[in-house]
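Presented below are the structures under discussion, each in the form of structure tokens.
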Structure 1
Amino acid sequence: MANRASAVEPPSPVSPAQPAGRGAVVQSASDRSLDQWRGLALLLVLISHGFFVTGRVPGIGRAGVNLFFFVSGILVFRSLSRGPQGKWQRACDFWYRRTKRLVPAKYFYLLCMTGLVLIAGPPLVDRGFKGCFFQGLPSAFLYYRNYYMPVHEGIPENLSGHLWSLACEMQFYLLAPLIFYAGGASAKRRLAVYGGLLALFMGGGVTGVVWKLENPYTFQVAAWPMMAGFFCEFLRATYPVHCGKFGKPLAGIGALSLIALVPTVLAVRKNAVVLAGTLLVAGCLGCYLQGIAPKGWLGNAFHFLGNRTYSMYLWQQPLTIGGLMPAAWHPLGALLAIPLGALSFKYLERPFMSKYKRAVPAKNAG
């Protein structure tokens, strides 16, 4: 869920959404494209968790999370570039806006799950399950769930287990202003600093694959797509003409990887799924650079999901692999997460957004 190569910000080729009548905005095609790719990321997670017990969809959920992380990295750089002047003011404004939007929906979810676990009894929730849930609760509230994975009878606690990704997000948000200012004001220094950090982050991601770590959800292993998005947005904002030349080839790679994802999933080849899923990041970047955003009902559907990804991701877990529903119901639970997440977005996210972001994007914009 732009850019300074010098002390003065250059114009951004991605135009912000503009008002289009009462209660609506018109997005640029590039912004709409990012929303649609976030919608695809959510869909991959819903498929993964809805059919997880079949053992037929290994790796596809992580591909979805990586894709969402990449889009987040793009938006983080843009947000920091457009913030108020003054390092401390800009950083505080960034942290305040992120916290205001993300924390209420997550804390409401955790409070609901806490109440459910307290009230429910066997066979839905047994004593061991309760103990495991409450062991993990502090890490869920305080955003270090990616480093603490309580286990009950060999099974990870999953009502808050998916919050590992939100912990990674928040940890990156805390570091992002520091990374942004470490790049200084010159394009050369930023290229060196951001490029060096990306290499470091990607090295951490490679270790998670090569060494098959017991916990592949830690920040140093999982956060590389966010730094990749951050770096790519810096390049797009600083060298728009040069980056524009790569838009179509990258979009083509993304299309091929999306096609390749289907047979690799059907063949249950986890490593191939992860590779094809990782290449979706290239497609996301290419469509963003080219402003490729499908219209019509399909484009609108992915746009709808993308705008509400955060809340839907929160609520899909208890309805799928969280342990509260029979395995046969998990696909239905994944579908039910869509309207439930839409309600959470309406009442627990949108009221905390900026006035412009609360407006409803006009359909078929771009």
Structure 2
Amino acid sequence: MPKKTAKHIVIDARGINTSTGTYTERLLHYLQKLDKTNRYTVLIPSADKNFWKPYAKNFSVQFADYESYSLNEQLGFRKLVDSLQADLVHFTMPQQPILYRGRKVTTIHDLTLLRVYNSHKNFVVFKTKQWVGKFVFKRIARDNDEILVPTEFTKNDLVAFAPIAKDKTHVTYEAADIGQFKLEAYDIPFKKSIVNVGRHSDYKNIVKLAEAHQLLLKKYPDLGLVLVNPKDTAVQTNMQLFKERGYKNIHFTGKISKNQRDYIYKHATMYVTPSLHEGFGLGALEAMGFGMPVLSSTASCLPEVYGDGALFFDPLDAEDIAEKIDMVLSSEKLRKDLIQRGQKRWKWFSWERMAKETLAVYQKALAKD
């Protein structure tokens, strides 16, 4: 059998230390185990030089300090990528130099930028970003050799927006690793608590979750709502809103370590995700892995990802959210059943399988004439 010819693959990992960076970090972790033939150059910001380092000899790092959606990304970053003379470039986010002409694969996590409005952002800036985003997504659909998405929902959403992407779009389900970090105690100030981890953008629907929680206090006066996220502008807006409304028993953690976050996953009563739009929904899957019962919105990809591992509710109906939470609080049998089904669902997903499927897409792109 002829020996495989090594190719040079560049992976744009500039977002490795962001909210979606888990995908990139896990992909790189398993690619180093799976592919000993090809040569990889991984592009990361210099600020993350100690955050990620390769362990395989055929992987190397190059710093790339180019801000997303900037002119420097279009000019300077393109010049850098051109200079690397890659056989294939994998952009792990849609942000990329649109005039790069080499062979390329892009991961589109979701179309949230195009589908929702974020009131916490400057209106003109946000609408301009949406307009630019539409152009970029159309360009990706047309010019990329292959496209990766995390769910069938996102694939269908992309194809509806850009039909040309249909035959080149591949679903590579993500996963949720647990146990990567040691648990670090965090004082949860309630005996029973509802937890949500993540941003507070409008589409995350945190306000509706808080409304449901307040309805439940009539029956469960000691029930807490624990919101895990650094206190950015959106979080501060909700903090002020809840204060004005006189909401009780809501705890904002602010920025905490992943070890503390995992402690909360392990010791809280339940996880609730009320989102109106997601590309995958990693937080609730992590919660399933830690043995928490999960309740979820019926919106977007969430039923596809969580399957029978979660109890679903109408995300626009605070009373329905409260009713479903009450069902879990009042039934130990249902709680145990959700935990069991959630763990089974969590185990179905695999980062290693995702990496294998991604490598197969690389090979398909490289085989094109």
Structure 3
Amino acid sequence: MKFHFFCVFLHFIIVIIINMVVTEKQLTNSLEEGKYVPVYLLTGEENYYIDEISNYFEENIVEESFRDFDQTVLYGRDTDMTTVLSYAKQFPMMSPVKLVLVKEAQDIEKKEWELLPEYLNHPLDQTLLVFCYRHKKMDKRSAAYKAINSKGYVYERARLYDNQIPDWIGTYVNQHGHTITQKGSVLIAEYIGNDLGRIANELSKVFISLNPGDVINEDIIERNIGISKDYNVFELQNAIGRRDVLQCNRIVNHFAANPKDNPIQMVLPSLYNYFIKIMIYHQLADKSQAASALKVNPYFLRDYATAANNYSLGKLASCIGYLNDADLRCKGIRNANTVTDGELLKELVFKIIH
């Protein structure tokens, strides 16, 4: 009896997981096969994927020669739900289906969404109504969300964590028929952050210049994206970890001379996360689990081991204090704009490595 109950429970959990984990490819495959539903909600904090799927709808559902008749693109700030539904209720003129695509749907007034469930009780089968609800998740408690989830399809994408970006870059590059070095992936992630759209745009510049078989390395990145392979936050971290005074001074002097390219507001959070990871590494009983605990690629563990040997827990705690103080001062607290960001950074790095 207990075993039977366990099997039923396990089957229930597997079904839930299968229903939750739906990839972009599965969605586009269903569209390619003509398996349409009346309404789609593309929502979440990761705008890149919402935009990619939105573009797929716009470019693939209605034949190009019929789009003037059977494809309508609206923007949330310029429309209301009454207008959206009036288009949704119109039969296609030339194409088998009509596409009504609502971009920036999060800008539609909250009260307006109350009109949607009534339409979805009897939707027009020949209309694909698509809402792109960007920057945030739609409220799952709302009647509109429940109606969409019941009658159509909800695609939701959370923003990737910073430590997931290098792997995403590697996968993205592979999908475009190229490869990239581990250090190159980290360099782009550190420089651009977690804006996937901007990363994809910058990589497109790199792809154009590549020959078959070329591996994207730091030199190629520097030439095509403009990220210095020698003077960047990643190299500063490594120099600090080694307590390489000469290299640290070279990098911070370069940052001070080019404040727009290397703003202290971007440098400080990176250094803070770096020191937190060194503290975690220090306290791991089983160093074989370090890559998982630090959420970094195993390729970089040697750098963290070196830093842990050079910085005691007490010194690391002091470094965190130095970073907090520098953060306050660059915001004008206990500074009164008498010290430049470049001078603050030089002072900070001196305190850290001495």
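Across the set 1, 2, 3, mean count of other Cβ atoms within 10 Å over residues 128-135 reaches its highest value in structure 3. Tell me which structure, out of 1, 2, 3, gives 0.98 once Rg/Rh (Cα atoms, Kirkwood Rh) is calculated. That value comes from structure 2.
Given that helix-only ellipticity at 222 nm (-39500 (n - 2.57) for each DSSP H run of 4 or more, over all residues; to 500), derived from a single structure, equals -17500, which label among 1, 2, 3 identifies that structure? That value comes from structure 3.
Any read-out appearing in this document is the output of simple, stated calculations on the displayed coordinates, not a laboratory observation. Not measured: the values here are computed from a predicted model. Cβ atoms are built from the backbone, for glycine too; each structure is taken alone.
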